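I've put the structures underneath this note.
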Structure 1
Amino acid sequence: MRDTITRDKALCYIVRDGRLLVFRHLDYSYEEVGIQVPGGTVKPGEDPREAALREAREETGLADFTVVRKLGVAHYDITPYRPEIQRRHFFQLALHQETPDRWKSNEDQDGLGEPIRFECFWIPLEHGHVLQSGQGALLANLIDQ
């Protein structure tokens, strides 16, 4: 049995006009990866707040974000996919640029492979329950503003 590791992740709730910014992977099925919010691994020495901004930019192809507030931390065990506990730092971000309802984005892999292709889009905030792997865990914290 492999040892379980704990990894810090930053996840972003970006809300505009009652809608939540989400994405799907274009090269994988919904059954494999579902619908997600921008987020990813906090790099060694990186502040989770900065990781949230970086991940939002990388995954959406947009640039003009600010952190509104940290919503909290939740733990998520992704076993059996791999033996890992994710310590998820959730942030509410504001987006300061216009977007279409849907657009495509590519995340560069730092030259370590083909770019990852995404389709970004907005869903009603009340439909956030469809997010994969517990990513909607702190959505309720958005309504007590």
Structure 2
Amino acid sequence: MINIDAYLTFNGNCREAMTFYKSCLGGELEMQVVRDSPMSGEWPPAVQDQVLHATLWAGDKILLLGSDMGAPGTNLNGTRVSISFSCTSEEELSNSFSRLSEGAKITHPIHDFYAGKIGAMVDKYGFSWLFYYHNGKADK
């Protein structure tokens, strides 16, 4: 079954914000900076210490997801939240992405990354969607 989670995009203060949310909501916080990821070579030196991905967990349930790595010019107030589809298979990811892409602007086609597959779009109603399939190679 698909999980739908909030994915927050920050302007360099993801660590501060997610630490604050943890203090308010409890749970376990996991953060990965660009420098420590298998994708570090794809990013310029100026962003190597920024948060690539953060997850605030409560047991097996995700409370919040976050990152400093939004597309340039997209981190405007009111547009920094994406609806995150966490899919259980590549097929589910592909099918869901395909169905929702009608009339959408594809911002990142589905592609491989170090922990699975990922893709993103802005739907025909102006909402940002992040589609994700985790293959179990990294994180939880």
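Read-outs: derived from the displayed coordinates by stated rules, not from any lab. Keep in mind that this is a model prediction, so the values were computed, not measured. Cβ atoms are built from the backbone, for glycine too; each structure is taken alone.
Consider the structures 1, 2: one of them gives -3000 for helix-only ellipticity at 222 nm (-39500 (n - 2.57) for each DSSP H run of 4 or more, over all residues; to 500) as calculated from the coordinates. Say which. Walk me through the numbers before you get to the answer.
Working: 1: -3000; 2: -5000.
Label of the source structure: 1.
To test your reading of the models, identify which of 1, 2 gives 15.9 for mean count of other Cβ atoms within 10 Å over residues 26-33 when calculated. Walk me through the numbers before you get to the answer.
Values: 1: 10.5; 2: 15.9.
Considering all the candidates, the number was obtained from 2.
Using relative contact order in percent (Cα under 8 Å, 6 or more apart) as the calculated read-out, with 25 as its value, let me know the right label among 1, 2. List each step's numbers first, then the result.
Numbers: 1: 31; 2: 25.
The value was obtained from structure 2.
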